[in-house]
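Take a look at these structures.
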Structure 1
Amino acid sequence: MKIGAVGDLHGKKYIELLDNKLEYAGLDLLLLAGDITENNSVEEFDLVLDKLRGMTDAKLVAVFGNEEYEETHAEYEKRGEITFLNDDATTLEIRGVKIKIVGTTGSLDRPTWWQRTNLPDIWKKYQQRIEKVSQLLTRDDSDFLILLMHYAPTYKTLSGEKPERYPEMASEKYEPILMEKRPDLVFHAHAHKGTKSVMLRKEQRRLDEIEKELNPIPIYNVSLPLNKSITIVELQEGKHAQG
């Protein structure tokens, strides 16, 4: 099964990077990790959606980024042929395989100055979102469990950005949740100059812990300005492999 993921399209700004039709061949699912548009422009969102629909007929699942303003979320959700996950989950069956996708904008360890100034409840909202994702991130009867976010759930994929900005780009509070819930794949965007992918592992201190280590959790930063293309991952027999 072939999954594509991309974020930070920013409307017309990076749309030309989506032109490699070979990337979309045989694509079963395309995940959009937020900031699909720029400055909350519904018109540019429609432009991007039309572009993607001209490239693939894969199922589209998305989360909101900080460029899709909360007061306009309902307007985006009216657009056809795309499923938005806003702190909730969906289970898809594709080629007889059940894939559960948990979707959220994510949280920041330190809200931005604008957020702190204009959104007095933002600290509480970010903590509630972390708790909600922890509740949703259960495998149930699905074959694969995927977490789709806009903000990063770790600082490890932010290498390349300015370290002093890390708390306003991600939240490390998701790391223990990921280690406990163990999704098969995690996708995020937002970090235009970050690192494309990391493997999240438990920090081991004893030899017996090394022997008992579970598989590390792959986290992909699918920001379009960073990757210059969509990110492709193939799922096979309970394992993942990046194409």
Structure 2
Amino acid sequence: MKKKNLISIILAGGKGSRLKSKTQKVLLKIKNKTLLQISINLAKNFSEKINVVINQSLVFLKKEKKKCTFFLQKNSLGTGHAVKEFFKNKKFSNENLFLILYADTPFILKSDIGKMLNKTKNFDLVILAFKTNSNVGCGLIKKNRSLVSEIIEYKNSNKKEKEIKICNSGVMVFNNKVKNLIKLIRKNALTKEFYLTDLVKISNDKKLSVGLVVSSNELRARGINDLKTFRINKKYFENKKS
């Protein structure tokens, strides 16, 4: 199942402030493994080259032998900034694909990632989504027929857009053409952060195609954002037999 041309990038540099825990969010444990380790193990199913973007408080991980490469994001300025920092001064083949995973979304179904990789035959950028009735706080996925046109944050959406139930997981895979557009991500005027989701609109503006895979499992695709969702995941996966 591994693809030699696939580069995995796990984002683990967020502050995790909503969790209000003394332990860094990505170091919290489920089934005696940290969320980060579970994410790394997931990536190992698909990629021989695994990279983890961390913040200053996790720099000690560089000493651990996890068969992956750690990169420091000195300032936590959002997901777009983390990926910008990773790609800075790095060259890759035109045949490379890039899989973006998150340390706080470690239970993504392998079958969903497989579907995403298959879709890269026809799309430049593929987004993993989930369907939910609780879309408050999510990134809402706007579609134009079979293509994704834009991802808009719930708090910035209008009344009609708030009815959208297909939401962004954050996980994505893209080719080298999309990678070259990351430099065009600009700092958000309100939050002063860079959002990787801006790649969707930028890709559309550049006439690249954006596809979608909707996960069959909302819990796995939604990730862990706060103490409540951590407890829900911990209870579910520690009681799960396999």
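Each of 1, 2 could give mean count of other Cβ atoms within 10 Å over residues 93-100, but the derived value 17.4 comes from 2. Structures 1, 2 were shown, and Cα extents along the principal axes in Å at 44, 41, 38 was computed from 2.
Given 2.7 as the derived value for distance in nm of label points 7 Å out along Cα→Cβ at positions 5 and 109, which of the supplied structures 1, 2 does it correspond to? Matching structure: 2. Structures 1, 2 were shown, and mean count of other Cβ atoms within 10 Å over residues 117-124 at 11.8 was computed from 1. Comparing distance in nm of label points 7 Å out along Cα→Cβ at positions 61 and 189 across structures 1, 2, the highest value is found for 2. Structures 1, 2 were shown, and mean count of other Cβ atoms within 10 Å over residues 85-92 at 16.2 was computed from 1.
Just so you know, all these numbers are worked out from the coordinates, no wet-lab data involved. Keep in mind the model is a prediction, meaning the values are calculated, not measured. Cβ atoms are built from the backbone, for glycine too; each structure is taken alone.
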